[in-house]
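K.L.:
So, here's a batch of structures to check.
Values quoted throughout were computed directly from the atomic coordinates according to the rules given, and no laboratory measurement underlies them. All of these numbers come straight from a predicted model, not from anything done at the bench. Cβ atoms are built from the backbone, for glycine too; each structure is taken alone.
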Structure P
């Protein structure tokens, strides 16, 4: 399978992963007592972990896959646009590599610390871990946001994607970059990320590698 097709499938996977994480946050977590992904209440958090381990395992797998799929998408877009925007696409690839590494840590690390915190019930260690993981997640989204912003910029410059799609990708990136300042931007960014992921996936699967879209 050509890299463009791989990128298209990965982009569709990004959309599905985004929908899954929104479902967990909006539907599943309230059923566990309105717990948040990075809940700072140790009693509520550890109780939720113990009551529904598969929910949090699913979240970890979602984040783990998020460390793979976006990298494949940017890799495919770099191949598509590197002749016309080599610097932008190269920096975007570096940024998504950083984000992917952080997302992989975010998906794997809970499998190490969660059993320990459940067994010890250490409230201080729990809060410190949640704050660290939240910072890790924001850092990953920030790096990923720069990659999206640069990819959108490159797409506008090269007309390798439709202008509307390129602008939406860049706007999504900007929201992710700024989410650590205003939390609500993360929700808006996730909505746009879902839309652009499905749109981009269909575009990469349906159009030839060297096609130029108006």
Structure Q
């Protein structure tokens, strides 16, 4: 099933409406984690998907966050004050398991994680103006992230013990994104992913009251 059959105009409208409802309760807090997942679930249900076809995964599961009609999705948010309009960061694309801390092993693990779902839906909150949040709802193409295959992760930083590893993914001389395997906590992080290489599903303004 193509993601376009999931991210319909009706779904996007319902999700935007429910995010607005969220702000009526939490005026200055964009939805994150299980809150965002619940809003996505509700938006799918309200656009006609049967309840048994919209299944949320248990929190912290390594599997997809939600399955819709058998289509597995990962749900991400980027809502901090330093969110950049033109570039995406994911603080935990996945976590590495116990095993070899080598370039090939870590990249293979990240690619294996990506194979667990068919799409990534991300909500982004941009805080550039007073009393308004600029929201972006973005689909991140998995084909873009899979371009890490064949790259080599090199040691970075000066941490004692297990060193962090990192590398840029480049296309025609342009950096698409940076991958960082953190030696301290084992997280695979993505930095500087170009928004213009992703699919912009919706953009809107969310007014927020003064504190």
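K.L.:
Out of P, Q, choose the structure whose coordinates give distance in nm of label points 7 Å out along Cα→Cβ at positions 167 and 199 equal to 1.0 when calculated.
P.N.:
P
K.L.:
Have a look at P, Q and say which one yields 0.95 for FRET efficiency 1/(1 + (r/R0)^6) of positions 119 and 151 (r between Cβ atoms, R0 = 41 Å, to 0.05), as calculated.
P.N.:
Values: P: 0.40; Q: 0.95.
Derived from the structure labelled Q.
K.L.:
Figure out for me which of the structures P, Q the number 20 belongs to, where relative contact order in percent (Cα under 8 Å, 6 or more apart) was derived from the coordinates.
P.N.:
On the way: P: 28; Q: 20.
Comparing all candidates, it corresponds to Q.
K.L.:
From which structure (P, Q) was helix-only ellipticity at 222 nm (-39500 (n - 2.57) for each DSSP H run of 4 or more, over all residues; to 500) calculated, if the value obtained is -7000? Provide the component values of the computation, followed by the final result.
P.N.:
On the way: P: -26500; Q: -7000.
Clearly, the read-out refers to Q.
K.L.:
Name the one structure among P, Q that P(r) over Cα pairs in 5 Å bins from 0, in percent, for residues 103-190 alone of 3, 15, 18, 16, 14, 12, 9, 6, 4, 3, 1, 0 was derived from. Mind dumping the intermediate values first?
P.N.:
On the way: P: 3, 15, 18, 16, 14, 12, 9, 6, 4, 3, 1, 0; Q: 3, 12, 19, 19, 17, 14, 10, 5, 2, 0.
The correct label is P.
K.L.:
Identify the structure, out of P, Q, from whose coordinates Cα Rg over 2.2 N^0.38 Å, for residues 23-126 alone was calculated to give 1.39. All intermediate terms of the calculation are to be shown ahead of the outcome.
P.N.:
Details: P: 1.39; Q: 1.21.
Computed on structure P.
K.L.:
Percent of Cα pairs over 24 Å apart was computed and gave 45; which structure, P, Q, did it come from? All intermediate terms of the calculation are to be shown ahead of the outcome.
P.N.:
Values: P: 42; Q: 45.
Traced to structure Q.
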